[in-house]
Structure I
Amino acid sequence: MILHFQTMIGHCDKLDQFYGAHQALAGISIELHEGCTGLLGSNGAGKSTLLKSLLGQLPVPAGRIELLGSDPAVEPLVVRRQVGYLPERDVYLPGLSGLEQVAYLGQLSGLRRSDALSRAHEVLHTAGLGEARYRPVDGYSTGMRQRVKLAGCLVHGPRLLLLDEPTSGLDPAGREEMLALIAELAGERGLSVLLSSHILADVERTCRRVVVLDEGRVLFSGDRAAFQAAEEGRLVVRVKAERALMAARLRAAGCAVEAPVGAAELQVVLPEGAGPALIWRTAREAGLQLRQLSSLAGSLEEAYGRALTQAEPPPAPAPSPGDPP
């Protein structure tokens, strides 16, 4: 499933990726759009493989990728000048300070030494590393190393950030600070972000769109609200008064009705074959004023669990010529 948004910044079509005989990505097609998109999936779902393919770090045996107007397989340096990448694992040169590390990354991206140092100070301040920038990265805490990696993503002024598990290993306070910073980069600073995570709450906190991978396949790509929308026929109903009367009338009409304690609304499951018109008709016949009628959206965790449950299993690999029947 692909939903179209106003500004697309990249896409991949029928992308395959293999590690030896293991197929890590199985013909996936997605579109990337401006703003913050969450890349969801369990460990081994293909998230890191997709990020490396987008960067041109892995050869693409089949399919096509375009990112920010370029094919990373043909013009990898053009793509990387416009993309900041935060890998899941630690990457730093022993003995360098945070400032030296980020400035060096800036020089690798093509900045002059003086410009790289100036930009390094700026992005380290954005990442929340004050005087610590002058200390060796070897002695940083996990949270500080994540911040210096993020600063390294930003030093060359990219348009798109590819973040692979940016809150990995952080305590609750550090995780919240990192997510707030990512939200600021995607909001006030106007950067596009592809946030890869197996932590659903991180994506729910920061992202308006999601791509869901499972065993190298795309289960969903599009608006997060649409992904979280509960199954068809489950509605939120609110009337001006007489909630109990409305609940009784709906049950008499064949609906399953829940009335959460302390809430003003009803949660209603329509009978098979019925539509929202049943709600309007019931309210009118009871002389009640309908204030709200909307689909009941579940949490991202519920939607993710439902997507995994409903996913078809991947096809079994074809037997090798020498395998027994």
Structure II
Amino acid sequence: MTTIGVIGAGYWGTNYLRVLDDLPQANLRWCVDLVEERLDTVRDRYPEIGTTTEYSDIIDDVDAVCIATPPQTHEEIAIDFLTHGVGVLVEKPLALTEKSGQRMVDAASKTDTPLLVGHIFEYHQAVRDLRNLVSEGDLGDLHYLHAQRTGLGPIREDVSALWDLCPHDVSIFTYLLDSTPTAVQCIGHSFLQDVPDAVYLFVEFENGIEAAVQASWLHPEKTRQVTLIGDEKMAVFDDTDPDRLLQIFEKTVDREQPQGLDEFQFTTREGDVWLPYVEHREPLKMQAEHFIDCVEGNAQPFTDGREGLEVVKVLQAAERSLENGGTRTPIKQTK
């Protein structure tokens, strides 16, 4: 059984506590947070686990930790645990700079300790089913991908909507396409405060496909959709609709050149819309189970630190594009 602690008792930290407390292979022993009021809530709900405001108190008493603290703190905390051979699962984004992320990856490599990043949608069964559809060619050749991740709040002050929301879709795109991002363009607006709260991110991939994300905290409706447009079929993953998690549209546009004519004609082809069965398993629970398997040496990290670092590189290039008025910005490739 893996002895584990949770660092950070905010929104995601409390979710990790809930999931880990329910896993038979996890011995949830500690929760760390700087805010005593949060720890009071944890003690009321989980009286059997220890609490402290200093994460150094638990380094020698755990096999693994889940870090759900603000992104700017990830590097220091993760490296302290990795240096002591403690497995680390850190919430997205892995870090706020490539340099910080690389240090974390290097620390994990040096001690041969698992480092995973919380790209939770790669553990979502609907996204995994969607990847199978893409890899098997069921949608035909892909034209482009589009994602919407919007809602009214929560408003953050420590990071922009780019760093808060877009890591999800960048990781989804990369997973679905199995291709490396090569360049980005990003524009955004700061309506509420200094950091952008609405952004539009465009990502180019090595295989020639492009993907776009609309991300905003200032939107009347909560949307969590990823749309794939193929030349045979189209597909939509909607994380807000449990009854329609995955929809396949037998729709497309045909391009034909009638005999004797020089010009092409375009006709829309309508077909059925079907809802494939998606096995229901909570992605966070699947991620936690996999993390423990990695710590116990029974699996290799699926969303490892190197993958997290690649997403950070995309976001850092997007930040440069944003600062330069949306100019196309290449992404530094790992040699």
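Nothing in this text is a laboratory measurement; each read-out follows from the coordinates by a stated rule. All values derive from a computational prediction rather than experimental measurement. Cβ atoms are built from the backbone, for glycine too; each structure is taken alone.
At-a-glance table
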| quantity | calculated |
| --- | --- |
| Structure (I, II) behind the derived value 16.9 of mean count of other Cβ atoms within 10 Å over residues 107-114 | II |
| Given 19.5 for mean count of other Cβ atoms within 10 Å over residues 99-106, calculated: source structure among I, II | II |
| Per FRET efficiency 1/(1 + (r/R0)^6) of positions 171 and 307 (r between Cβ atoms, R0 = 35 Å, to 0.05), the highest-valued of structures I, II | II |
| Value 6, 24, 31, 25, 10, 3, 1, 0, 0, calculated as P(r) over Cα pairs in 10 Å bins from 0, in percent, assigned to which of I, II | II |
